[in-house]
Structure I
């Protein structure tokens, strides 16, 4: 897509980059290195948006408040039993997370912050229902995929998500890390939709 504004993604997530590029956006990737510290006073619903905004502001300020640009920061959290499940530190922690998610429902929140020529923050919520997963199946997933770079230790677009997600309530791409329908709504009017790139899928 021939953007009227320069889009900068303040995230190193390959899934977010993929979602934007597959849907025609020209983007520059400049991952934020800001430390993701959750403050005690934050409510669970605030965490993803506040972390996303920290990332967006970090890159926006480092670039010197660039004109004609939009910096996009994003953060995704998984909430199970009122607990935030971040990225597991190792295989043992990934196993515990997936064991907890097995046969239950959990919430995925993604916060997105737009800074620059747009100053908007959004939050999207999706409920994911998992079928029961055996210990052997969990170990297979951990051994053959990379749960350590994903909140909640799984990717919905991978084997575990394809084979064991019974249903979702809400936006599918939100679980991947970026609620594309909401992103389009925010960017509409700031980009040139008459000049699309060839889809990459």
Structure II
């Protein structure tokens, strides 16, 4: 259990961090909340998952803080039970579309496997144009690097998918403008997969 002073310092970090991230359009689903109420909301959501309090000194503090913003962030385990018939890539593309800020809107997503060992084909349409991805077979792990292929499809929208530098087998994906990405690197020390 945190001392009162430690709790005050954590709440101060949460408040300052949430104010910063709100300026980058995170947690917009809670725009009607004061920053104090948003701090309590995030702490409440976190308490449902983890037993220990936020640790602002952790290298994953920002990731943990933003992991509750399901409208902007995809934060999942990459070991995702990828296999024939599981449609993991269909689900992933739908989830990535949901966080894309309207930049990526695939329709008719289909996932095909030639055998249990691949190759894997993922097809979809955007504005009546057909697209095809061929994710690598990585046992039961999701090939998240296909987001870089998706970036070519949305480059004219001003947004890009960005993968935070891995720190575990979980993957943190967010869609950013180049200015937002630069700000996160410069101000918060974020590192992204190139």
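Given a value of 2.9 for distance in nm of label points 7 Å out along Cα→Cβ at positions 75 and 99, calculated from one of I, II, which structure does it belong to? Display every interim value, and only then the final one.
Details: I: 2.9; II: 0.9.
Label of the source structure: I.
Output the label of whichever structure in I, II has the greatest value of relative contact order in percent (Cα under 8 Å, 6 or more apart).
On the way: I: 26; II: 17.
Top value of relative contact order in percent (Cα under 8 Å, 6 or more apart), among I, II, belongs to structure I.
Rank structures I, II by distance in nm of label points 7 Å out along Cα→Cβ at positions 115 and 163 and report only the one at the top, that is, the highest. Working shown, then result.
Values: I: 4.2; II: 2.7.
Comparing I, II, the top value of distance in nm of label points 7 Å out along Cα→Cβ at positions 115 and 163 belongs to I.
Tell me which structure, out of I, II, gives -0.31, -1.25 once log10 I(q)/I(0) by the Debye sum over Cα atoms at q = 0.08, 0.18 Å⁻¹ is calculated.
Details: I: -0.27, -1.22; II: -0.31, -1.25.
Of the options listed, only II reproduces it.
Every read-out reported here was derived from the displayed coordinates using simple, explicitly stated rules and does not represent laboratory data. If you're wondering where the values come from, they're calculated on a predicted model, not measured in any experiment. Cβ atoms are built from the backbone, for glycine too; each structure is taken alone.
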